[in-house]
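Right after this note come the structures.
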Structure P
Amino acid sequence: MPAYKNKDNGTWYVMTQYTNWKGERKPKCKRGFDTKREAQEWEHTFRQQNSGDLDMPFSAFVEIYCREQKPRLKESTWQTKENIIQQKILPYFENYKINEITTKDVRAWQNEMLAYRNEENKPYSSSYLKTLHNQLSAIFNYAVRFYDLRSNPAAKAGNMGSEERKEMLFWTKEEYQKFSEVMMDKPISYYAFQMLYWTGIREGELLALTPADFDFEKGTVKISKTYQRIKGEDMITSPKTKKSNRTVQMPDFLCTEMQEFFNMQYGLKRKDRIFNITKSYLHHEMDRGSKAAGVKRIRIHDLRHSHISLLIDMGFSAVAIADRVGHESIEITYRYAHLFPSKQKEMAIKLNFMNKGV
């Protein structure tokens, strides 16, 4: 594997070839190495990656994984995965060869994660530990599926941590009305919370809304995008799931209120964001409003739980509710089962009649 020295600046470079996805041979030049050895090591790794040779370092395979997975994921999702890979996984495994990593190695890494304590002597949460392990396992699964790695050592090692379900809080209609009354001093806050509570849309869906999404003749609002702030920039992306693409029917009073709000906005265009605020602003307003109203502080997302709870109390089915809020009906049934009225007594009575031949 020859390497060449650039006489102008004293750095090293390599020239090699690879086969692209069309089966065509292409040249590859990489410059700027400080030493001949660094240049040769880069060429060796490049050849391994191109051939799918699992004798390559774990770090080299992760480059392949990242390059192929990033375009398939939403930017916010990828940022989370990339942060875990770069900070929690690569520092431990980068110099291992991927086909030589054993279950014992994975368990040793798990023990390091389990032993971690921050400045306040607190460990990683159980759910975060599970997320770390799942990401490592995903890399090995990718190698098994697409590069013929014999088995996944992370799967054999077993999980660490567990998923923690956050307590589901919600406001009753009376609690929300107390809150909404004190929000009237800031119109943008009042109308934002009205939309969240009375439609059950997600926070990001709210912040992505434009006048073009509203059809006041039909009384509907179309949910087809979500707002995120990524690396200091506002981004509008596709919704959380395919099911999240939906049209929500608004109650008449909310239609009237939103028309009033639009009329307050000077020069508002059809594609402008209606609520040109941030998630942190909404959280601050939630703090202010709940304190002023004397109601318990809940999270912004709990307004969605509050809407679903209200619909259940009104007697709507899990299927109908799921269609409105962009969930699968089985998820509504599972997550909110404790709120649905029990049918056990009614079932027992009907079974009793059936046994008697009635």
Structure Q
Amino acid sequence: MKGFAMLGINKLGWIEKKNPVPGPYDAIVHPLAVSPCTSDIHTVFEGALGNRENMILGHEAVGEIAEVGSEVKDFKVGDRVIVPCTTPDWRSLEVQAGFQQHSNGMLAGWKFSNFKDGVFADYFHVNDADMNLAILPDEIPLESAVMMTDMMTTGFHGAELADIKMGSSVVVIGIGAVGLMGIAGSKLRGAGRIIGVGSRPVCVETAKFYGATDIVNYKNGDIVEQIMDLTHGKGVDRVIMAGGGAETLAQAVTMVKPGGVISNINYHGSGDTLPIPRVQWGCGMAHKTIRGGLCPGGRLRMEMLRDLVLYKRVDLSKLVTHVFDGAENIEKALLLMKNKPKDLIKSVVTF
């Protein structure tokens, strides 16, 4: 089979590999739609995970089952399925402890394009199919369905980690696709004022669609000063970090109220440390909580998100701005995510 791969740091290309083979509990899936992620950009062009040679990229896909192992009970060849970007090993102690994303090691639930070939191929392997796949209904378009696999589950996890209460004031830093889903998730959880931080007009308008009440443009000055002005110096109850660099954490600590929560779902792809400003953290005693987490995966998570889309609680079509047909366009779609033209939120490739 063919796959689009990271050949090394800053190197991309098509390669040929043997078709994957399922274990007794696994499935082999042929992609119907895939979407490149900024995580792929961090991996390839920043070397965020270290060097990877000839590793097929991609971790966002919906597809059709081509083969199942002998012990798979709930899925069969021909089923259309949602494949989460995080596919935990469900027989692990970490799952029993409540941290499925880290089954068998930190971040080890994230397999595709991390330490295992990803989904940008003719076929890809899914471990523990009964626990990691979900049926994709015909009513949900492929372009929207693939947004569930990472963007929606990650953005919603940002709202979950932030422990948003009814009426909470929230800042979402970064209003790309993940941040937009952080806004949507915050609204669903009952947030009051939701302030989005970003600049691209297409993202600003979409942020308002998903529930942002205010927009702060970082190009217009320090975002902490702007948010403090908006809140009359009080700050906000919750901050969701869905973008930015190392300095963003310091800004989040400064703008959140004592007793507030900072939720990080941003992939920090470079540097050795992240700064926490001492005084703004109350010299360590301000009861400002910092949480960071990898998005949940698995079948139940995908089925829950699927129902939010199926019953029209969330419209994922607004995230997709560029659609290409044919695997030969994967590189074009990936480089769009690297270069981020003004009209881009997410690109999708259908097969």
Out of P, Q, which one gives 13.5 for mean count of other Cβ atoms within 10 Å over residues 145-152 as computed from the coordinates? P
Given that relative contact order in percent (Cα under 8 Å, 6 or more apart), derived from a single structure, equals 18, which label among P, Q identifies that structure? Q
Calculated from one of P, Q, distance in nm of label points 7 Å out along Cα→Cβ at positions 33 and 121 reads 5.0, and the structure in question is P
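From which structure (P, Q) was Cα Rg over 2.2 N^0.38 Å calculated, if the value obtained is 1.34? Walk me through the intermediate numbers first.
On the way: P: 1.34; Q: 0.97.
This value belongs to structure P.
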Computed -15000 for helix-only ellipticity at 222 nm (-39500 (n - 2.57) for each DSSP H run of 4 or more, over all residues; to 500) - originating structure among P, Q: P
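Consider the structures P, Q: one of them gives 14, 34, 32, 18, 2 for P(r) over Cα pairs in 10 Å bins from 0, in percent, for residues 105-200 alone as calculated from the coordinates. Say which.
This value belongs to structure Q.
Read-outs: derived from the displayed coordinates by stated rules, not from any lab. Remember, it's a predicted structure, so these values are computed and weren't measured experimentally. Cβ atoms are built from the backbone, for glycine too; each structure is taken alone.
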